[in-house]
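Several structures are given next for inspection.
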Structure 1
């Protein structure tokens, strides 16, 4: 089997994988992903025992025991580019022998649960609501750099973008991979989550620079697929679902709505509602 070159599989001097700064065996097969490093201890304080705490740049991780099961929580930072780094390196910890630099014949499938925040794109979705993403609709082009990424194109959605948002990269849409969705849809509102490649103009915000697509929010809020409406917008879901699908991992994203982009509302006590959603998610893990 071909060895992966040092420029492709980058390891630190201690043999840990580069960005995560983690070694094989230090991550659990069930992993909570958060954007904000500050949410790592917010979740791991619920562990009954913590085995490992480590941080490197915006990536912090804790591994421990929760309700008798081994669990890791990892911060990714914001955006699909960071999801690309974290997902590839998590997969490598389990499915590549870091010492021989060879891919393992028997693959391990991970269980990935992202807990995030988002803005609602429907007027009746109140701030404080938890949304489990049935689909991720990507406005970035990350998955097209991977073989097999083209399977996530959708003709109807592509036509919507061509008609009303011409000039944007062709979107892609990915269903939550694995069995998580059926369990989580009993506890949370479910729908399509839009993943934007930025926070301001890519999400239709206007501060000092005017967005090119002033009707972005309205166009997105009108999209439906398999009876699901577009409910919210954030910056990671489509990449997580797409990469997890290509790597044969299970994944679910649950986001707390902090703002409603249609009504202009913003929640006054985000920490409280985020805590509530964390507890709801951990009860299902």
Structure 2
């Protein structure tokens, strides 16, 4: 617990502003010392950081406070659902996995759930497997449940797909595709005519698909730094197609060959940016 003076130093928000936010919006309710001084815990400081980021981005303070409160609730609900999902995966409870994933995607728009819950949850599942807390079977159980939900959302968005084609797939030797499929779904919902190629797409197939569909963009991802070399043959095979732009997402997108432009780490923002392009 720290004082308001220390919080002002940590967050860059003046003390008088912190008091005003507390009084007007009720986002933060600091504890009080025996002497009546305000005391802030780590959760309160994190909320102040979030609200300050929104205000600096141009949000009106009242809306920023409401959005910060919403995001805190989403994080708390998402964390509980994530723990339930990991526990269900550990005991190979497929029905619970299906229920949890379905409930999450029923709560909010697809893009928000993809960014705020799905991608962090898939990362948590991978970490749990690495620690030996869930088996390969448990990890595959989650992946299969998520893939079915993504496929349903992808099919539902088919009617809105227009414009030039966008190829989406993983290079040869790469199986990680859930993040890519989430992007493909968001892109289709944004109005892009996505052509989802899936995992382990052979290099010649990338070129054939690009020519056959007259694709304007080709999108892949870099989930592991070591897979950067697998993108080089894809870039080389597509290099003489001047109308085609190459894009990459994923954790290690900065390590991709120079031919690939980074998409960032938000499914929603990446889909919107490509639709605008």
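Every read-out reported here was derived from the displayed coordinates using simple, explicitly stated rules and does not represent laboratory data. These numbers were taken from a predicted model, which means no experiment stands behind them. Cβ atoms are built from the backbone, for glycine too; each structure is taken alone.
Which of 1, 2 yields -7000 for helix-only ellipticity at 222 nm (-39500 (n - 2.57) for each DSSP H run of 4 or more, over all residues; to 500), as computed?
Answer for the origin of the read-out: 1.
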Which structure, out of 1, 2, was Cα Rg over 2.2 N^0.38 Å, for residues 115-170 alone derived from, given a value of 1.46?
-> 2
Mean count of other Cβ atoms within 10 Å over residues 27-34 gets 13.1 when computed on, of labels 1, 2, structure 2
Among the shown structures 1, 2, from which was the value 22 of relative contact order in percent (Cα under 8 Å, 6 or more apart) calculated?
-> 1
Taking distance in nm of label points 7 Å out along Cα→Cβ at positions 19 and 227 for each of 1, 2, which is largest?
-> 2
For structures 1, 2, which has the highest computed value of FRET efficiency 1/(1 + (r/R0)^6) of positions 59 and 123 (r between Cβ atoms, R0 = 35 Å, to 0.05)?
-> 2
Comparing Kirkwood radius over Cα pairs in Å, for residues 195-258 alone across structures 1, 2, the largest value goes to 1
Identify the structure, out of 1, 2, from whose coordinates distance in nm of label points 7 Å out along Cα→Cβ at positions 3 and 67 was calculated to give 4.4.
-> 1
Of the structures labelled 1, 2, which one yields 17.4 when mean projected area of the Cα convex hull in nm² is computed from its coordinates?
-> 2
Looking at structures 1, 2, which one was distance in nm of label points 7 Å out along Cα→Cβ at positions 83 and 187 calculated from, given that it came out as 2.1?
-> 1
0.45 is what came out when FRET efficiency 1/(1 + (r/R0)^6) of positions 99 and 163 (r between Cβ atoms, R0 = 35 Å, to 0.05) was calculated for one structure; which of 1, 2 is it?
-> 2
